[in-house]
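Before anything else, here is the set of structures, which you'll find just below.
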Structure I
Amino acid sequence: MPEVMNAEEILSRLNQRKREYDFPQASERTFWEKIPVERKNDYLSNAERELAAEIPLLKAVDFMKYVREGNRIDYETPYFRRRYILNALVLGECVEYKGRFLDGIVEILWQILSEPVWCLPAHQRLEKFELPGPEYWVVDLFAAETAKILTDVLQLLGAELEKCCLPIVERIRYEVNHRVLEVCERETFWWYEGTNNWSVWCCFSVNAAAIEVWQNSPERLAAFLAKHIVPMKNFMDRYPADGGCNEGPSYWLLAVGMLMNGLDVLQRRLGGFDSWLNDPKLKAMVEFLPRMNLSGKWFMGFSDAESFFARLPRGLLVKYGRMVNSQSMCSLAVNLPEPEEEIASLGNRNVGNIFTEMANLTEDLSPRPKFLPEKVDFWSDLQIWIARQKTESPENGMICCLKAGHNRQSHNHLDLGHFSLFYKNAPVIVDVGRGTYDRTCFSGARYTKWNLNSSGHNAPRFDDMEQGIGREYETRLENQGDSVICDLTKAYTAENGISSCVRKISFDRIAGRVEIADTASFDGSKKAVISFYTPVEPTEVKKNSLVLGNLLLICEDIDIVKAVRMDWIEDKLKTLWGGLWQIDLCCEKSDHAAWKIIFAEIEK
């Protein structure tokens, strides 16, 4: 198990070890001048564009929209845009090093330092009022990340900023200390428990900021680091032995990825984290990501995680692989295809912060042999099953996935028993994903959203009733290699009246055929509905069959009653999938029901 250093040991290490910076400073011209010309030009053109751009306003009325109407986007978009401008100008100055961008950097720093709060409105948890009061400091993900970004600027350009504008450097240290570090020093937030990505994300950010701001106060720094290593340990201890991330693959970057970032910073400054980095469970946690890769850019999407990365931090992924000696992670990082530009621009999250970009510049991104996956990947704790038709070239065959677990996982959807299918490097039956976050997503009304509840997934629904919400509503998988059995009985509430419900997936690799066999027992008569969602337009639609591209869907003892384009869905989902269709299957039975759904390759 990982060891946790106390403040005395940390203080000893701080005094014994010379500080090693997280990345080369701008004055280390040998490093910066070796950057390939094409990449330098990208950084420069980006910085020039942002130097000419207006800094967006952060409006109180937009902040208040979250409490008033649940709108997050109108405030978060300019908030993250400001931090993107800062990152772009800093990297441009580091590359060119002529002082051309320094005034712009000072200006955007001045604006960020003058923001009334760094915490997002969605995380302030305001009840009585729509705006926070003076010095109402909450250290959320992005207050902590703002502190990290600002101190990264000092690491890279601190000396240069001191020469041109010493007060701005002093303001950075003052505001980071006052708004974030002192708050974390005296308070204990909920995320100290280590329950999800907040714990490691916040700890990574505040530890790194403290190392910069309190470098001349070793006793204070030692106590702070000792306090903020504990949530990291709690997070890792809570992880199952199989390393499965119940927040899904794209959220993995903000969970296990942030743990790795935090360990990287602490190992560099303190050393002594070998027991963490050599722990087999940490390696399993890191290798969750390459094992979840289906083919090309596609991953198994579930919970709030998307089915692919909108933005791809290759350098960080290589760093994580290097840290735990994972060849599969390093291979994945350099062989994943680049996201499409339209997809990469989605959302309002900060694009490529300094820490991420520096990993791209410092890690070895040279070509590596392609990692070949297993025929079947199964997480016994997480309860996920993935089967591939052609392991030597997954992109040329079928890949099917089944999700089990329980209905109180982090970023949970009511998706127990959900089946996904990919064929020849393209999605066929999908988990549509979370869409755009708003207040509803993190409230008691979360499951009123169709794509988060049972109707947005394809386990059987009986009389239109939802799966139960809570830890007690769970399903278990029995992995049989080329087949898997999912007992869904405990996924339903007592009001559903379901005494038994079992889904079995059988995969015939040779024939290119997947069979879903569902059985259920109940009292009286019930209407069973299954809703599939697909980005492939259905054709040749009949009562018991239809065509999805080069696959034939065949039903036995259940009828196709709907196959319609979903023009009403939000724009983000349309952009992600390029359009979606809903296919509803339905039957009415008494006491017992059994049906089969088959996906088969169409012979050419």
Structure II
Amino acid sequence: MSHKDRRSFLMPHRRPKQDQIRLTGQLAAEQPAMLQRVAALEAARAAAPPNSGLTPYSGPWTRTETIHLLRRCLFGATAADVHYFSALTLDQAVDQLLDTTYTAPAPPVNDYNSADVNDPDIPFGDTWVDAFYNIDVEGYRIESLRGWWLRRMMTSERNIREKMVLFWHNHIPVLFAEVFSGVLLYRYQNTLRENALGNFKDLARAITIDPAMLFFLNGNANSVFAPDENYAREIQELFVIGKDLPQHYTEDDVKAAARLLTGWRIGTDFNTYFDPNQHDKQDKQFSSFYGNRLIKGKAGVAGGATELDEFLDMLFDHPEAARFVCRKLYRFFVYHNIDAQTEQNVIEPLAQIFRDNNYDIVPVLSALLKSEHFFDQLNRGAVIKSPIDEVVGFYRQMGVTFPGSADLTDTFYLSYVSNFVLAEMLQTPGDPPNVAGWQAYYQQPVYDKLWINSSTLPRRGQINEYLLFVGLFGANNVAKPDVLAFTESLNNPGDPDLLLAEVHELLLGLPVASSVINYHKAVLLSNLPSAYYWTLAWEAYLANPTDPIIRGEVENRLKILYHVIIQTEEYQLA
């Protein structure tokens, strides 16, 4: 099979056609209940915008507030997560989520060898992250990495790091489909993960000379003889400064930056090095937007690094750099629309915190997540879940696991199928549509409603329904929710009223109408007249957990109940 054929085989689903994406006007014609709820919320915000700011939140700190915080900072809040964080104060909870302690996870391994595939360089079960490039197996290594990343999100610890890896990947993306090297993409992932809760200036520097980024945006071909403007434009327009300003950087600024960035190369060992012979050693003059900054040309091996540092200092000296990134953080963690009041009360003071802390990210996140504004009622249940939040959150909350090292082949397959589902829902980890990231995080005025169309909305229900009642089948394993274990993790599962209250709290996170509660209770009781029927059934199961008849009856009732709950519009919101 040729290189192109193999790529086509592995990635036929990665880029849904744009004509599959139905925009606002078409969505309005359908108006599913979820979009009606979102529209009502937007109308309420327009009539009385939140006037809260970064003043520390001093209201009630209950399970409700805990769940709101965790739904935004984790991929699915389990009952154990809520129990753990509810025992902390708000300050302690946010500090725990922002814990910067970092231990690198074990790298991905060859989990793709089979009767049809053989990596001649890496034995089955060994890591490939330092392997030589092999065009015949790179596609499989990339899928191995994508699955590894999915499982990192599924098994993430009680901190925000994995959510921040996704944030930075959307903000500074390298497209897996365009960089056909597993090793380069793994190193890019490491760059994001190591710097996820660090200093943004350090991350910007690291990503500028990251080998995957050099390859993706042609930095490795940028030379004094043929300056390439690709990365020079994107670092200003998309990564640091932005373009939605009355006045912004000029084309001459792009050209000067391209000349300044000449000479960085990828070595045969996949590491970055600087070739002074390929570097433009002349002075680089920037426009009045940057205060007419002049960066003197430098010669020698250290010249490129020195000019790069001066260039980054120039970018981050501009006041818009802090505002731009703070707006991106706000849209990712709070709400998509930033009106004039939010700009004044939230973005400006956040940007000042960012600048005052030399672009360390934790003080900014801490101020935002502990603020009155974050806990404002109009910011709760206000956004449509991204596909990754939907699928990975369901996996984590309902205890879906893969066999891991016990069966690497099934682990690879189950991860691949899960990523295929995410592709069908328009959010494949590693492959946003372009270098600007996923449109739902920035495309005015639609934003998160772009996740929902006539194709993706049914997918959301289908994957959860299929998992609940059938499961994902590998050759030797089945990945599916353990609804009995999930229910046993609750506080009072034998009491149908308390069971429903906690399940609604965990899975929906929003107040539920009494008519909905009554309907769900009838489902749990199979329309029997007394709540005691469920209590008896649950107690019988606890007394005889291996009895196939009793176990099957309780499990089936729970599956039907959870299926009904996750089909509600509230479940699609966070």
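Derivation of every value follows stated rules applied to the coordinates shown; laboratory data play no part. If you're wondering where the values come from, they're calculated on a predicted model, not measured in any experiment. Cβ atoms are built from the backbone, for glycine too; each structure is taken alone.
Structural remarks
- For the structures shown (I, II), volume of the Cα convex hull per residue in Å³, for residues 357-460 alone is largest in II.
- Highest-scoring label, criterion being Rg/Rh (Cα atoms, Kirkwood Rh), for residues 181-252 alone, among I, II: I
- Ranking I, II by distance in nm of label points 7 Å out along Cα→Cβ at positions 85 and 469, the structure that comes out highest: I
- Structure responsible for -12000, with helix-only ellipticity at 222 nm (-39500 (n - 2.57) for each DSSP H run of 4 or more, over all residues; to 500) calculated and labels I, II on offer: I
- Calculating FRET efficiency 1/(1 + (r/R0)^6) of positions 109 and 221 (r between Cβ atoms, R0 = 30 Å, to 0.05) for structures I, II picks out I as the one with the greatest value.
- Among I, II, structure where FRET efficiency 1/(1 + (r/R0)^6) of positions 125 and 429 (r between Cβ atoms, R0 = 41 Å, to 0.05) as derived comes to 0.95: II
- Comparison of I, II - label where relative contact order in percent (Cα under 8 Å, 6 or more apart) is highest: II
- Label whose coordinates, when mean count of other Cβ atoms within 10 Å over residues 549-556 is calculated, return 18.0 (choices I, II): I
- Entry that produces 85, 62, 46 once Cα extents along the principal axes in Å is calculated, selected from I, II: II
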